[in-house]
1. Please compute mean count of other Cβ atoms within 10 Å over residues 56-63 for structures I, II and give me the label with the greatest value.
2. One of I, II was used to calculate mean count of other Cβ atoms within 10 Å over residues 88-95, giving 11.8; which?
3. Can you say which of I, II returns 94 when volume of the Cα convex hull per residue in Å³, for residues 48-119 alone is computed?
4. Given a value of 1.5 for distance in nm of label points 7 Å out along Cα→Cβ at positions 40 and 112, calculated from one of I, II, which structure does it belong to?
5. One of I, II was used to compute semi-axes √(5λ) of the Cα gyration tensor in Å, and the answer was 22, 17, 15. Which one was it?
6. When helix-only ellipticity at 222 nm (-39500 (n - 2.57) for each DSSP H run of 4 or more, over all residues; to 500) is calculated, the result is -9000; to which of the structures I, II does this value belong?
7. For distance in nm of label points 7 Å out along Cα→Cβ at positions 80 and 96, the calculated result is 2.8, so let me know which of I, II that is.
Structure I
């Protein structure tokens, strides 16, 4: 569990971290070894989920040996599928990380959300819906591994 006491906002007890796959963890369907290593670090204290419509059909192979929870769904209504999964996990205990327009419903549902601007870009509307915006997936991982950065960004 990740416990973050944010002055003026309260204490957040995060049990789950949910990642979008394409554009967030992967570029053109491929996940780097650095991202895989960072996912392994997070597994020490959070339940890690990857949600995707799997546009490139690569997520299952990419996640071999990482032992994270991968959930795929139809390409239609991806945003609603992601939101429903967040509700099942418990929105008040879940932080999400994404980059796309279809990540907006989960960003609105989660207790905390991080938008990532990577090589595939980021939906401008997601930027407005997210609590934090970072310029790379590595920065998102660093926020989770060094939660005082989240506190500094979100304090009132």
Structure II
């Protein structure tokens, strides 16, 4: 009986999907970097009468940072149209964003489902005539929370 060997997954094999944005193209799933998949429990300090050495910390709610997506600039992009509608026209349409970690056979290992995401910021990297590299665009999305789907 052969035993399966398990290795930690690699972080460079993933895809990003946007649910609910019309006009998406194949390149809208290609990103070079995704950050902001973390959660933290906020706390509230409570000072107790007579206890001067410390204050208690009470948990309040979960907090999520912005989801930051980076990729080479695509001039024709459904995602960029969605971002532009939100920033230029204040036509904010929250969507679900799926960040899926893939195995070596391109099969999903784990999916991070970011709920009610909407664009807050868009930028491009600095232009520099002394460097030869791809122009990278960055999108920052606010989202309510994420769940992990296996």
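Every read-out reported here was derived from the displayed coordinates using simple, explicitly stated rules and does not represent laboratory data. If you're wondering where the values come from, they're calculated on a predicted model, not measured in any experiment. Cβ atoms are built from the backbone, for glycine too; each structure is taken alone.
1. I
2. For mean count of other Cβ atoms within 10 Å over residues 88-95, the value 11.8 is produced by structure II.
3. Attributed to the structure labelled I.
4. Corresponding structure: II.
5. This figure was derived from I.
6. So the calculation was done on I.
7. Corresponding structure: II.
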